[in-house]
Structure P
Amino acid sequence: MTERFLGKDLLGLEPLTADQIRFILDTAEPFKEVSERAIKKVPTLRGKTIVNLFFEASTRTRISFEFAEKRLSADTVNVAAAGSSVEKGETLVDTARNLEAMRIDMVVMRHPSSGAAQFLADRIRSNVVNAGDGTHEHPTQGLLDLLTLRDKFGRIEGLKVCICGDILHSRVARSNIWGLLKLGAEVGVCGPASLLPLGIEELGVTVYRRIEDAIEWADALNVLRLQLERMHAGFLPSLREYNRVFGVTVERLEKAPRELVILHPGPMNRGVEIDSRVADGPHSVILEQVTNGVAIRMAVLYLLAGGRPEMAEAAKGRAGEAGE
């Protein structure tokens, strides 16, 4: 039932319906409590083998998936491109097929090329979870942002959420836009014209050219970092100039007509897109995002493995079994 509802893989939020997204968010709720217990484990994926295949550097996403897998009692294997056969010229498909020949159940993959997760999912039987592919999507980050907003406001429908910063290079922005719109939020984007994709208005978002206008309109800001590693010359005059014009500062938030909620997917460039007093202040739900990330990833892995939402509620009560 679950596989038919979600499909074999989680590759992005664009293909999902609103009901499917709510289904994942609701399933994550009981898993939050697992992380608060003395024994932070449930036996729901005992016997399953999950490979974390990361072709790009990652800290938070990789560790969050590892925590999720271990708390579900799965066996995990971490494979990084550096030092692997990929450096010797092995293709993505050969790597995955060799892993699958070892009878793995699931692959969590991050890759610098957009579409890589779909490419892999079409060629192996194992479940594939997209942990970020190029500038395409980062679905579990989008889901954890949605869960954090729902926790804070009690709803998504009707919220005004502005995504600020480097929209052009951001897979997080795309997953957020799809997820928010499907759940009935109003979405804005704000950033330099050089960092906004052409025709982004066609997705159903409103473009704000000034951060002050975005702050005046929004209930929440999702502040993105400048992905300098993906940029070439000409996108920005300087980081200092970007902060002066688009930085989210306490002074700017104090002029807002309402208390704003501030999200950031990390890693943060403090003093560039966001000031430390904002990141660490009362507006921020950044640490809540990190906590929710583990619960969301537990829910995704659990559901793709064939679990049912009602069983997740029952599983949290058996946390001690995994420690026996």
Structure Q
Amino acid sequence: MNLLNIFIETLNATIPVFAMVLLGVALKYLKWIDHSFINTASKLVFRGALPTLIFLSIIDADLTTALIPGLMIYFALATLIAFLISWAWAVKRIDRADRGVYVQGAFRGNGSILGLALAGTMYGDYGLSVGGILASVLIPLYNILAVIVLSSYQPGKRASWQSIVRNIITNPLIIAVVAALLFSSLGLQLPTWLHTSGRYFANVTMPLALICIGGTLSMTAIRESSSTALGASWIKIFWLPLLATAGAWLVGFRDAQLGLLFVYFSSPSAASSFVMAQAMGGNAKLAANIIAITTVGSSLTVTAGVFLLQLIGTT
């Protein structure tokens, strides 16, 4: 395959995802969608459509190939290491009041939406099933680590660990993964009509979720970005995917597994990081700036990374 074909194949994998984000920006600008629509649609995706997509992707998959313990362990360890390094860096370089939000923005990605969308675009049902299982790792891990670092710098706004645990075990995405694994292990099958109806519902997930991300994107936040926001964003969309993917290659991950790790590590900062920062008394404006910068910047870094992986023949 020549260089031009590889580049076109890369664009075919990444542009559809980011084009939907840009569509969300345009629809918001044209006032075809507003905050009320975005809030309602986001709840529909999170509580219904996305769990349905993950559930169906897992029960339709061959779990002997989709359930990869080594991949899950590496993702968790690399995320933990990135968290610790970001925190160590923040202690030396970032004002104390902003450290918690800085660290959260540097390690916490939007894997359950953008990462999963890219996984599905690049690897089809296999990417969705493996990606859904990876989501069951990242959701509790991201929440626990974020609470630890935010609590460390916001002593007056400590989160209730009971509340965090309850939120994790009642998370619709985790419930979908657990239910699908149980369903498959018992050898059960959905009636054809129910499976087809579920697919219709699941198919709205990615377009709607990506449009909502675009609708919440703030160009003002990007223009007002501080060096602190830029620093955290640079870690999230450049250093973390570069070093974590290189580490994955060194320990032996190749092809689709390496590609999936890359798209998850390179996903922009999660929108939920703004919600958590605000709830725990952190610098919510800084969190919003990081989300905006990484969302726009990742469209370039993800495309460049996928192109490089395809060029060297590892995806």
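Bear in mind these aren't lab numbers, they're just calculated from the coordinates by the rules spelled out. What you see is a predicted model; the values in this text were computed from it and never measured. Cβ atoms are built from the backbone, for glycine too; each structure is taken alone.
Numbers below:
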read-out	value
Label whose coordinates, when distance in nm of label points 7 Å out along Cα→Cβ at positions 38 and 278 is calculated, return 4.3 (choices P, Q)	P
Which of P, Q yields -0.57, -0.68 [log10 I(q)/I(0) by the Debye sum over Cα atoms at q = 0.10, 0.11 Å⁻¹, for residues 142-245 alone, calculated]	Q
For 32 (relative contact order in percent (Cα under 8 Å, 6 or more apart), calculated) the corresponding structure among P, Q	Q
Origin of the value 3.6, where distance in nm of label points 7 Å out along Cα→Cβ at positions 102 and 206 was derived from one of P, Q	Q
Highest-scoring label, criterion being mean count of other Cβ atoms within 10 Å over residues 22-29, among P, Q	P
Which of P, Q yields -0.49, -0.97 [log10 I(q)/I(0) by the Debye sum over Cα atoms at q = 0.10, 0.15 Å⁻¹, for residues 14-117 alone, calculated]	Q
Ranking P, Q by distance in nm of label points 7 Å out along Cα→Cβ at positions 222 and 254, the structure that comes out highest	Q
Comparison of P, Q - label where distance in nm of label points 7 Å out along Cα→Cβ at positions 30 and 214 is highest	P
Value -25000, calculated as helix-only ellipticity at 222 nm (-39500 (n - 2.57) for each DSSP H run of 4 or more, over all residues; to 500), assigned to which of P, Q	Q
Top of P, Q by percent of Cα pairs over 37 Å apart, largest first	P
Given 2.3 for distance in nm of label points 7 Å out along Cα→Cβ at positions 150 and 302, calculated: source structure among P, Q	Q
